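Trainee: What follows is a group of structures, each given as structure tokens.
Just so you know, all these numbers are worked out from the coordinates, no wet-lab data involved. Everything numeric here is computed off the predicted structure, so don't read it as measured data. Cβ atoms are built from the backbone, for glycine too; each structure is taken alone.
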Structure 1
Amino acid sequence: MYSLFGPDFIFRLIAIVVGLVIHEFAHAWTAMVLGDKTAKHQGRVTLNPVAHLEPIGLLMVLFGPFGWARPVQVNSSNFKHPRTATLLVALAGPVSNLILAIICLLAYRPYFFSGTLSTDGFIPQLLSWAATVNVALFVFNLIPIPPLDGSRIAYSLLPYRWEMQYRKLELYGPFIMLLLIMIPQTRNAIFGTLLNTITYGLASLLGY
């Protein structure tokens, strides 16, 4: 547990802001590269936090079990291959968080294994928090419940007939997601298990 405005809070704030900004930037940049300039025209192809953060969503993710940033708007009709492009745009956000988590874990290794370098300094603690936060963003956004990225990935992979049935969840998706998050047992069983499994898996692959 971290104290309000204590060191852990500052590390968490920096890690969350960077993770959310990179996530939304990746969506916007990928959409632009694939032919949809909607996000570019809205000023979202930038690393400026002001363009991506939503105040209430940021406060929720800092003090509650979940939160959000401003979603990147995509017009799939601008894509040459809409289903494939939509899949890539949806994947771009979570994958960017996974890459950032891997970079942080690699950068943290010297601190973790060195007997002379302290893991209690500003940089190692920030790297540790950033790795944890970005793995969490990766896992959370891949849950296939609307409006999370996982649902858009599912739309792109399912046959058209099944996609139309699945899209009916959009009306109830936020309520289902809220229910899963607000019940501790469900949150720990689903999200907590995935988070721990992927974190330990990455650490093992990177030689921890």
Structure 2
Amino acid sequence: MILLMMPIAAMLLWACDDEKTYSDMKESERRAVKAFITEQGIKVISYKEFVEKDSTTDYESNEYVLIDDVYMQIVRNPKGEEGARQMQEGETLNIIARFSEYNIAEGDTILGNLYDSDNPDIMRVTLTSGTYSGTFTGGYMFARYGSAVPTGWLTPFPYIWLTRRQSQVAKVNLIVPHTKGTSTASSYVYPCFYQITFTPEKLYDTN
């Protein structure tokens, strides 16, 4: 539904300017995200609406929910499927992540492994006192940005269920601002659009 190759008006606003202040760059980022949302026909719903809909977004209507500055669309969630469950308090899981990373400001896909079956990214995710944290232990993101998982990537975890069944694995789309993005996005103040699937390497039933 997202047309990644479609040029957006925000690209015209992102000319390099050494005299830009941080405030200027944040405003350029805000305009880029706004233009992307408009041109992609994204419908933003409130968190209250999201919760009232059992923490779902309507993919057919291109709905996204705004949570802590991250726009999230849950494309597929195996909630209720046999063998699927959410992470549990105190648990650590290795998560296989397949993704594409699109620089909204520049209008360019800059990284991804969606079509590279031999090189998935591995995230080690921990849930402690209701807070999710993660580190990359291998893959494209690790090689390019280091071990820190962007906090925007962790936004879906309170809402998605995890399964090993490939046809049902959790899939999300995210619009991530620089404050929740990679170290490079943070340094250069640009937003990214991500398509990501999350598959646990192992998933034990601890009930």
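Trainee: By the measure distance in nm of label points 7 Å out along Cα→Cβ at positions 40 and 176, tell me the structure among 1, 2 with the highest figure.
Mentor: 1
Trainee: For structures 1, 2, calculate distance in nm of label points 7 Å out along Cα→Cβ at positions 96 and 112 and state which one comes out highest.
Mentor: Comparing 1, 2 by distance in nm of label points 7 Å out along Cα→Cβ at positions 96 and 112, the maximum is at 1.
Trainee: Same structure again: Can you tell which of 1, 2 yields 2.8 when distance in nm of label points 7 Å out along Cα→Cβ at positions 128 and 144 is derived from it?
Mentor: 2
Trainee: With mean count of other Cβ atoms within 10 Å over residues 88-95 derived from the coordinates and found to be 13.6, which of 1, 2 does the value describe?
Mentor: 2
Trainee: Of the structures labelled 1, 2, which one yields 0.60 when FRET efficiency 1/(1 + (r/R0)^6) of positions 136 and 160 (r between Cβ atoms, R0 = 35 Å, to 0.05) is computed from its coordinates?
Mentor: Derived from 1, not from the others.
Trainee: Here is a further query. Given a computed value of 3.9 for distance in nm of label points 7 Å out along Cα→Cβ at positions 24 and 48, which structure among 1, 2 does it belong to?
Mentor: The correct label is 2.
Trainee: Taking -5000 as the value of helix-only ellipticity at 222 nm (-39500 (n - 2.57) for each DSSP H run of 4 or more, over all residues; to 500) derived from one of the structures shown (1, 2), identify that structure.
Mentor: Structure 2 accounts for this read-out.
Trainee: One of 1, 2 was used to compute volume of the Cα convex hull per residue in Å³, and the answer was 136. Which one was it?
Mentor: Derived from the structure labelled 1.
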